[in-house]
Structure 1
């Protein structure tokens, strides 16, 4: 019988430990298998990093009657992020051209005006045939397309359930909070 080199034995032990340990990640759900760019730093923002979390997706705009919802979204995120909620903002200029600024201007506005710390993607098309594939899939699943800024999609932990909420649904809405709590408990 031949002896295996120490490097191969060490590698085998490492692979075994990784596969057995709790840090081994589950595969990315198909819905989240999307790559975007982060608004805050321009780096890649794979949605797979949010697998296992409850995700509130919101198309946002800086010059809209609903813009004050940023405050409630940030408070909701701060309160529930440790329980597994992530709010994802998607700035969009699709409705009334109410998000005309550059990504740097948008990020600065959100941070300085509302203290936004939740993750935000770069400017995204959310309606029509040119909508980002993630938004097309959310609309298809829920049969609800954004009709204006601050339309919301809530995705459960394994990304198998999606519930849509319209722009008039505020971040502290009882039905939204009840659904978030239900998804967090799953």
Structure 2
């Protein structure tokens, strides 16, 4: 009997899934190696970010969810909740920015490979139109080499377009969902 993955999440009265985080301190949710930034501008801890991404991926983009953070009572100080909420939104906005940069890089690579491939295809077409010794070994090697080069340059165009771009656009959707999540803070 196959278990539904969503059964592992509790739900609110409104039917929203609850992603629960329990921590000893807000500090454990931030990267301890990022000393140069002020505390609320630090990167979030990688395992915390991965956990959020995995949860949103499991819940799905069509289902609504909330983030419930459970911390000790001594963490409940003036405006710490607002600062944490802001830090979470800023960090995922930063991840969206990085994904957009990767998309731009992928599109540049696709465009470059496509243009070079078309140029080589034009060269191959015109060399086939030239009168001369088409049965020579050099002509055959050159002609086959052009077609192999075209194929090698076009392969990343298809794979980057079909796989890498799709992945980055999917990441952006997840990051936007997390950055816009309702966050509830509870203390024990």
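Read the figures in this text as sums done on the coordinates, not as results from a lab. From a predicted model like this one, the values you see are computed outputs, not experimental measurements. Cβ atoms are built from the backbone, for glycine too; each structure is taken alone.
A value of 24 was derived for relative contact order in percent (Cα under 8 Å, 6 or more apart); which structure in 1, 2 was it taken from? Derived from 1, not from the others. Of structures 1, 2, which gives 86 when volume of the Cα convex hull per residue in Å³, for residues 66-121 alone is computed from the coordinates? This value belongs to structure 2.
Which one of 1, 2 has volume of the Cα convex hull per residue in Å³, for residues 106-153 alone, as calculated from the coordinates, equal to 89?
Working: 1: 89; 2: 49.
Going label by label, the one that fits is 1.
Where is distance in nm of label points 7 Å out along Cα→Cβ at positions 58 and 146 largest, in which of 1, 2?
2
When Cα Rg over 2.2 N^0.38 Å is worked out for each of 1, 2, structure 2 gives the greatest result.
Out of 1, 2, which structure matches -10000 when helix-only ellipticity at 222 nm (-39500 (n - 2.57) for each DSSP H run of 4 or more, over all residues; to 500) is calculated?
1
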